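Colleague: These notes open a run of structures that come right after.
Nothing in this text is a laboratory measurement; each read-out follows from the coordinates by a stated rule. This is a predicted model, so every value here is computed, not measured. Cβ atoms are built from the backbone, for glycine too; each structure is taken alone.
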Structure I
Amino acid sequence: MGEWTLELPVNRNVKHEKIVAVWVFVVICFGQPAKLIAQANPFDYLSDIKTELKKEWPGNRTINLVFHGHSVPAGYFKTPVVNTLDSYPYQLLVELIALYPLAVINVINTAIGGENSENGAKRFARDVLIHKPDVLFIDYALNDRGIGLDRSKVAWESMIKSALKRKIKIILLTPSPDQNVKILEPGNELEKHAVQIRSLANQYGIGLADSYEAFRQIAASDKPLSDYMSQVNHPNKKGHQLIIQEMLKYFK
């Protein structure tokens with residue numbers, strides 16, 4: 001692991017010994033001082049991309065949006081039915097065409113139903129990087145429950161680091177619901193993956209579309225999640241629309 005740094009707010013009324021005590025506490029708890037990086041600001045993270053999207057012919061170019069993940073971005077609704085045009089990659093395209101009528105936008109979907117992030121990482125160079133994404137979306141948490149937090153973190157970090165080396169903008173997605181999981185129950189298995197994904201966004205200073213929180217708020221407002229689902233673990237069109245509202249924050 002690389003060097004970690006921690007910036008402490010300076011209060012002139014606080015004795016030097018107290019600051020040292022805090023530093024020692026961080027080292028004891030974490031093994032080394034922590035490097036704290038906030039997740040990307042939705043308003044300016046894609047500034048360069050938004051500039052490109054506003055250019056008109058002949059000064060414009062094709063913008064590649066790549067969606068990597070499992071059955072939800074792949075477009076599975078009630079399995080085995082695939083409803084491609086109502087899935088969030090293509091609903092996002094419709095919204096972006098309205099926002100940027102001069103832009104040429106290419107949606108590339110590399111998602112595979114049933115896949116977890118370990119398998120997604122194995123084919124990452126071959127199937128994802130080859131397309132030279134301008135923006136990369138990663139969505140594996142629903143299926144990563146099968147491999148657990150530690151293994152999924154290794155796989156996600158592998159993909160994140162590979163993309164960042166190529167200066168690709170990345171937006172991570174927290175999980176959409178599985179109705180077998182009580183979304184309002186603290187510490188449920190989906191929430192644990194959501195927490196880890198938020199932490200990765202913070203650690204690497206990249207984007208986050210918090211699908212999990214959007215659906216959790218629906219459940220907290222006493223609206224039935226079933227209204228947003230085509231089956232137990234796949235959103236319907238309305239559910240996909242909820243997801244793209246989180247993604248659109250980066251493009252507006």
Structure II
Amino acid sequence: MENNYGFLSTRFYRLMEWIWRFAYLNILWLTFTVLGLGVFGLFPATASAYSVIRKWLIKDPDTPMFSVFWSNYKAAFFGANGLGYCLIVMGYILYFNYNYLAVISGLEHTVILFFWYVTVTIYILLVLFLFPVYVHYQLKFFQYFKVAVLIAVANPLALVSMALALIIGSYLFRFIPGLIPFFSVSVLLWLIMWNAVHAFERIVRKKQRLANNEDSLIFRTRQLKEKISSATRSVND
């Protein structure tokens with residue numbers, strides 16, 4: 001009988017290695033959040049964690065985690081804080097408007113409620129995609145908001161997958177709260193970034209198809225004719 005111990009031990013080692021990586025990344029996030037006094041460290045630490053995860057997902061898993069995290073923390077300190085505090089201000093405005101809805105009625109309530117729901121939807125898209133876009137693209141400050149929303153809207157399947165993954169992950173940590181200090185942030189950020197990277201890749205493929213006119217009606221008609229001709233020749237043979 002073939003000995004599978006070597007194969008199993010290798011798989012077990014890789015599993016333990018990835019568990020260690022997620023735990024280490026979580027510790028880095030917590031440490032640098034605290035070093036930034038929380039209010040100044042939270043968003044740069046989050047952007048840095050996304051940068052590490054991005055390297056994992058683009059087939060560079062052996063990247064030196066601390067050096068990547070630290071370099072991105074320094075480089076993204078002001079930019080990430082700017083984006084993060086814009087989200088906080090937007091969230092406060094939404095909360096203020098929500099409280100305002102409780103004291104009005106009639107047509108004014110209906111109109112403001114409609115725009116409130118629209119704004120909340122955009123806000124959720126920004127919360128999910130803003131930092132992944134920030135670590136993946138080099139854009140001007142306010143372009144990050146526009147691009148994050150456009151990518152999210154253009155990839156509804158990524159949004160659904162992201163939402164389901166976050167719900168499942170959140171229930172897992174509620175069921176096993178002992179995992180929270182070691183894996184909560186790193187795993188949840190990985191779930192978001194995994195879906196975001198796939199959305200970015202789909203956009204690249206879409207641009208390539210458009211550049212080659214592969215999405216045009218003429219190209220698709222030609223492809224259909226070629227398939228029909230090929231099928232016809234196969235039947236005749």
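Colleague: Using distance in nm of label points 7 Å out along Cα→Cβ at positions 82 and 154 as the calculated read-out, with 3.0 as its value, let me know the right label among I, II.
Modeller: I
Colleague: I, II: which one has helix-only ellipticity at 222 nm (-39500 (n - 2.57) for each DSSP H run of 4 or more, over all residues; to 500), as calculated, at -29000? Show your work: numbers first, answer last.
Modeller: Details: I: -12500; II: -29000.
Computed on structure II.
Colleague: Of the structures labelled I, II, one was used to calculate Cα extents along the principal axes in Å, for residues 138-193 alone, giving 39, 19, 16. Name it. Could you put the intermediate results ahead of the total?
Modeller: Numbers: I: 39, 19, 16; II: 40, 23, 11.
Derived from I, not from the others.
Colleague: Once Cα Rg over 2.2 N^0.38 Å is calculated for all of I, II, which comes out largest? Each step should come with its number before you reach the end.
Modeller: Details: I: 1.10; II: 1.31.
For this comparison of Cα Rg over 2.2 N^0.38 Å, the top structure is II.
Colleague: Hey, distance in nm of label points 7 Å out along Cα→Cβ at positions 122 and 202 derived from one of I, II reads 2.2; which structure?
Modeller: Values: I: 3.3; II: 2.2.
It was calculated from structure II.
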